[in-house]
Structure I
């Protein structure tokens, strides 16, 4: 329905409300029960009456609430929930795209919510989705301790965890090879002759970041290199702080000759800090991103869309009756050399 405005420009709020079945029944001149039966194609409704009710519904712009109807019948909806980090991050949007494409093939629909890396908000969102009887719930967890989900899981709501493993709960998970990817990045920089290598990492409490830190340290230890230790920076959580952190690193004496950033946001911040630098250090970032190939950014790449697709596949199998033990799918990584990670040490 369109909203109208009064002479003083105020919006008529009543006009913004969705039309109700009561309004349809009144316009058609039938009882509420008859209107409901006609719109739900139930038997024993005269053809002329049904036509009058449908015409009234069209005139008012009334649409049946399909989800509510199915829930009243005791069924679950066709919705699958995704709780993730900020969908403006290309990583999460790519994951959601993979999930949606896979679910669509099975007649399921994706609904999403952002947990803002807040464990309490995440739990509230889980409750909200379960109240709506989603068929499955996909979670990029922000906190630890997921034992509370076991009861719901046993009642037939499958859970699949993405990017970060569940804590205290046996559940399917799709993870990135964080350790292997970061180790490869460290080895790549060592092979180029670097020793003073800065590691700029996101929240160290998050499992993916711990894995990336561990993989990098493994590469340094295997090479017998301690030159990275003065340049370790963790809990750098956004683009602006990453830019500031890298600028501070470049002001050290001696400055690092190479940087490894552990996600796409931090890589973006590092690139801003290096803009216009006369002798920029080498740079490798975890996660590929748009235009990385254009600007020559070396990255540790993985298929985020495939990650979402695998998570949706595991969820659909559970919905379809699979009751085997929890499974973990690991998404492989590879270093894509584009120039920034191949710069030789300046000194």
Structure II
């Protein structure tokens, strides 16, 4: 019961204005989120929630920040060698250890790792293939992780690490289904590649005739593919983010990222590990790029995008908008701490 109440408390926080917001502080004008002052206008598409008080964000201009006091202060811990790069994903093991991914063609795609809370960083991977473009990272534990690139020679490319991101190798692609013409991942929220348990991982796609979610049970060696039920057929459409609360139950969000285009059917759910996906009966009203299950909840999750935040309390079948602030990604920690980040330096904590 205590674990269930944790999720219920988080959803309740989205139902009433935060005290800080009501007082005219850094709070959003609507519900739940309390904006924090980052002191930068970088766009943070990479986010790692460590806890209620601790989080990392990574974004444009090679910017990486972290907080240990709930966002009251943010420390700029940007890698000196990353100036001008575009960070789109960051995975944190704790307050001291994190791995960040910079995206782009050729050598712009790089991985950096820190073990001392960002005081120093080591570049552990630099892409030397001009055809590759890396989008997202995920870790199964503090040692084993994967990164994914858009298709090379007709198949998505997967990097693997078994030492916490200190070194990487390209996995063989014999078990990877052929990519569709124009298919790619969206480096929009750090959620186009996610994992659950010891070996399950899901890869979200768009840009082609069909938006798909690919699933591997063996840490990226062999994959199956399933249509995600989210509209595609255009380079701007598809699945932008996925989240799994366990090996079976998942949510996919996306749509069309262009502000002047409608995004019906912008969310899907699975209850069988991704073997089948079913469109939400009441989806979010617009494009959403990030999604996260609320801690210790079997039915509640958040979805975010440039036009707002939505909450579901029935496992992703129906959604309700609870905030109109702009965010690109959302992440929650095991202790109940939830964070969101996005454009113009926006980082918020669920109050």
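Readers should treat all values here as calculations from the given coordinates under stated rules, not as data from a laboratory. Nothing here was measured: the structure is a model prediction, and the numbers come from that model. Cβ atoms are built from the backbone, for glycine too; each structure is taken alone.
If mean count of other Cβ atoms within 10 Å over residues 56-63 computes to 15.8, which of I, II did it come from? Working through the options, I get structure I. Suppose FRET efficiency 1/(1 + (r/R0)^6) of positions 160 and 320 (r between Cβ atoms, R0 = 35 Å, to 0.05) works out to 0.35; of I, II, which structure was it derived from? The structure behind it is II. Structures compared: I, II; top value of Rg/Rh (Cα atoms, Kirkwood Rh), i.e. the largest, recorded for I. When helix-only ellipticity at 222 nm (-39500 (n - 2.57) for each DSSP H run of 4 or more, over all residues; to 500) is computed for each of I, II, the one that comes out at -1000 is II.
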